[in-house]
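Novice: Below you'll find the structures, each written out as structure tokens.
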Structure P
Amino acid sequence: MSATRLLVLGAVRRHGRAHGYQVRNDLEYWGADDWANVKPGSIYHALKQMAKQGLLYAHDVAPSTAGGPPRVEYELTPEGDAEYFALLRESLRRHDQKIDYLTAGVGFVVDLPRAEAIALLKERVQAMEGWRGAVREHYSPQGDEDYGHIGEIMRLWLHSAESGIEWTRGLIDRLEAGAYVMAGEGDPWAAGGFVAEEAPEADC
């Protein structure tokens, strides 16, 4: 699964229509260039590719004052909106993806209704508990049996599973207690999350 794809679709959806620099500015504000390795080139490439795939409309707007090509503003198509929510749901329910994908999903969790977000996170807990059980089944030294330093891998996996379960349960508890404004409850983004200032002229 692609964190970049989810992040770019989510950023465009947040604006309604956005040009490449706005998307880049938003994701850099989130620090996604570090934790998801989302670089400017990959953002512009993703926008153009998803427009070709029918997930984004590409609108030519006012020509660049610098003499370059017209600025392009992007907007989600119905297919793009469906793809965005499919990626968002997968990022929250699955335990076997990279941390950048989960992080992107958490960043947009407020776009889901509260009950659905909680249900997806409970699926994640269940999957992680299953994975933890599978690790314990294979890591069960008998008598004097010693896994040596390979045992550290098993301990790492168990620690990761347990800490992931603990964090997810904590988020579920917070959501059940009414934390955050979720979809259908008002404007989930009224408290911020993206920079709103107008970006300078750009050619994408």
Structure Q
Amino acid sequence: MTELVPIPSPGVPLYYGRPGDPLIVLVHDWYGRLPWLENYAKGLEHQGYRVVVPDLYDGVATIDEATASELMNRLDVATALAILDEIVETARAQGSQRIGVVGFSLGGWLALLHAQGGATDAVVAYYATLGADQHGVIPCPVLLQFAETDEWGDGDDPESFLDRLKDHGTPVRDFVYPGTVHSFANATVTRTTDVPAAELAFVRTASFLEEHLVD
């Protein structure tokens, strides 16, 4: 893997906002914890949230798709989910009563998997679904943000996933952003970024989180 990029505070979650406020965990995409997530986190911090951005790749990231695929394939899913559990438990001990998880691509998939455990109050997944073999009941509201052009495996497509969510009684909203491709919200990987779509998706995410995390 020759296209690795060192990142600040390797392996350590980045924290924004005040302990005790409603918590949002931002879970990076397959490229790793790139700089654009700082602005996303600060935007949520300004809305009054405690925001945590874990590093699931232990200190590296990339803007290269082939390297991102290698990093993703090396990731131990059980360890990643345990990291999210630990962040949530710590936040609850510090007084955060409501928890949301926002994930992108790989991070969206992990966010949806994690939500099945019942530890979160709302989940937002960008360009991510669960396949039928991974899908259990998600007992919290879900917001799904999709690119217009993307690739899906058998049974992983948004329509099939939405049908399963509705069959389980999960409250769900979904949006498709015309003219976009996978990773349109990632402002560091500029070849795929769509700024207007990313801004609209952020507004919809913030509104959804406020509805479910703020009294």
Structure R
Amino acid sequence: MKLEPFSVPATEAEAIAEQDRLRPLVRAEGPAPEPLRWIAGLDVAYAVDESRVAGAVTVLDATTLEVVETATALRSVDFPYVPGLLAFREIPALVDALDKLTCVPDLLVCDGYGLAHPRRFGLACHLGVLTDVPTFGVAKTTFIGTFDEPGQARGDRSDLVDEDEVIGRVLRTQPNIKPVFVSVGHHISLDAATDLALRLAPKYRLPETTRQSDQASRRALAAGTVN
């Protein structure tokens, strides 16, 4: 996979400027990739003291949702915790893990936000621009925006809105279970991302991409040392 260069900014102001520079590159449109063979889930796990972060990329067969490849990487955390700038803490380890893959994913699904972000440039947007691969985010909770509670049936959904702009979708993946929050990262429309998020969650609230990459990142953190 070809990745654009990434470096950790020295200051919060530099990080915000980098988000502002890259945001115009986001393309929040397009159908699901075709053919869709491999879907990668990306997640991270932090050490208790947040000195280390483990990144994991788990590639699933798009038809069976079986895991076909997993890559992990462990990094020191080189950027402070600042809401809205978590990508600069997590991307280095995720990029290292992506570099280890032998199969190239057709789609990336992040545990986090895309356009549902104060500057409309969350982790899913950032990774999508760096990789130029269709990307979206599925978050467990809302970061910004308001919404009407969707119906209780699987597949029910409502818009996530901020300042009169639709920035994501609130999706019920399982009956009578709390919804998840889907937002576009790059090269895919919100409708396509929402439909894929539902397809990726046939049994549980969270997509299999998130479940598998979460487990992989936790295993890597428990077993590894800083690269």
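Novice: Quick check on the output: -11000 is helix-only ellipticity at 222 nm (-39500 (n - 2.57) for each DSSP H run of 4 or more, over all residues; to 500), derived from one of P, Q, R. Which one produced it?
Specialist: Values: P: -18500; Q: -11000; R: -8000.
Derived from the structure labelled Q.
Novice: If mean count of other Cβ atoms within 10 Å over residues 51-58 is calculated from each of P, Q, R, which structure is the one that comes out at 21.6?
Specialist: Structure of origin is Q.
Novice: Also: Can you tell which of P, Q, R yields 20, 18, 9 when semi-axes √(5λ) of the Cα gyration tensor in Å, for residues 19-82 alone is derived from it?
Specialist: P
Novice: From which structure (P, Q, R) was semi-axes √(5λ) of the Cα gyration tensor in Å, for residues 59-170 alone calculated, if the value obtained is 44, 18, 10?
Specialist: Derived from P, not from the others.
Each value in this text was obtained by applying a stated rule to the coordinates, not by laboratory testing. Just so we're clear, the structure is a prediction, and the values are computed from it rather than from any experiment. Cβ atoms are built from the backbone, for glycine too; each structure is taken alone.
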